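Below: a set of structures, written as structure tokens.
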Structure P
């Protein structure tokens with residue numbers, strides 16, 4: 001009987017460690033942004049002020065991770081209200097028709113210590129395309145106030161705006177076709 005109890009406890013313990021944990025983005029300590037080149041001379045960019053996201057992973061190094069995130073296009077912020085309003089129009093993002101951008105990973109591969117290649121589907125301006133993002137695990141810890149486990153990530157990648165139908169007639173000498181994506185995100189375990 002004692003042997004059966006020990007085996008059952010080990011099986012339960014083993015099963016418990018294989019369940020994926022969900023981590024939710026800490027919106028106050030996270031940022032999703034982008035940069036582009038204007039007139040081939042100046043780097044400009046912005047952020048989305050309203051974001052959401054989660055990571056699920058059963059492993060503490062996140063090597064089996066899966067991520068989903070979204071941003072409200074109407075929350076775009078380039079530190080210029082006139083430009084923000086223009087970017088929300090049909091000339092660019094067409095926020096009225098396409099109010100959100102979303103990303104859902106299809107693959108999360110560890111390529112080095114704390115470095116990953118994350119492939120997934122980015123939906124932007126009504127177009128869904130696969131993209132590859134570079135992800136670096138900044139660290140893990142315990143939040144001093146909530147006492148919950150936390151993790152921080154830096155995410156980068158590049159897309160072509162015209163692949164997503166954003167201002168396809170706009171020459172790249174005006175606004176670069178390549179748009180650099182960058183995010184710094186803090187997640188707390190649910």
Structure Q
């Protein structure tokens with residue numbers, strides 16, 4: 001069995017490679033996290049007020065340092081999504097195992113942050129298909145949950161096409177805040 005925190009696997013298809021984030025990605029990722037059209041689709045629930053809108057190389061570097069710190073303390077994994085067509089990082093996927101006193105327990109919580117020009121149903125499906133199946137065993141969970149706001153029309157269509165179902169349940173944050181707009185895929 002693979003321990004994702006000892007040896008972070010890579011996944012790829014014809015179009016994309018997902019691999020552990022690294023500082024060398026920072027200039028490409030800065031284009032993602034400074035993309036004003038993309039940021040509203042990022043999930044910042046339970047992230048201490050961070051909105052993931054970064055406009056300087058130094059702020060992007062700090063974010064990557066934090067993601068690597070969290071990986072090393074087994075908090076979450078942040079993969080970089082590399083487009084094979086352009087050989088550049090076009091976003092990230094975060095995944096972690098969540099245990100909680102709400103519906104979203106024993107859950108692989110997935111965050112997908114991609115540049116706005118990739119926020120298309122077809123591309124989201126290609127990207128998520130890389131990580132969905134391995135997520136269950138990597139994160140020892142029986143369901144995967146991800147957020148998609150009502151304004152994220154392309155993302156919602158992609159999630160539904162992949163079998164995700166919109167949950168009426170609220171995710172309860174560390175401080176008791178209730179978050180909605182989650183889609184869930186249960187393991188077959």
Please state which of the structures P, Q yields -8500 when helix-only ellipticity at 222 nm (-39500 (n - 2.57) for each DSSP H run of 4 or more, over all residues; to 500) is computed from it.
-> Q
Thinking of P, Q, which structure, once P(r) over Cα pairs in 10 Å bins from 0, in percent is computed, gives back 9, 32, 29, 17, 7, 3, 2, 0?
-> P
Computing mean count of other Cβ atoms within 10 Å over residues 103-110 for each of P, Q, the value 16.5 comes from structure P
With distance in nm of label points 7 Å out along Cα→Cβ at positions 31 and 63 computed for every candidate in P, Q, 3.2 is reproduced by structure P
Of the structures labelled P, Q, which one yields 2, 11, 17, 18, 16, 14, 11, 8, 2, 0 when P(r) over Cα pairs in 5 Å bins from 0, in percent, for residues 47-150 alone is computed from its coordinates?
-> P
Working back from 1.9 (distance in nm of label points 7 Å out along Cα→Cβ at positions 39 and 87, computed), options P, Q, answer is structure P
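Bear in mind these aren't lab numbers, they're just calculated from the coordinates by the rules spelled out. Given the structure is predicted, the values throughout are model-derived calculations rather than measurements. Cβ atoms are built from the backbone, for glycine too; each structure is taken alone.
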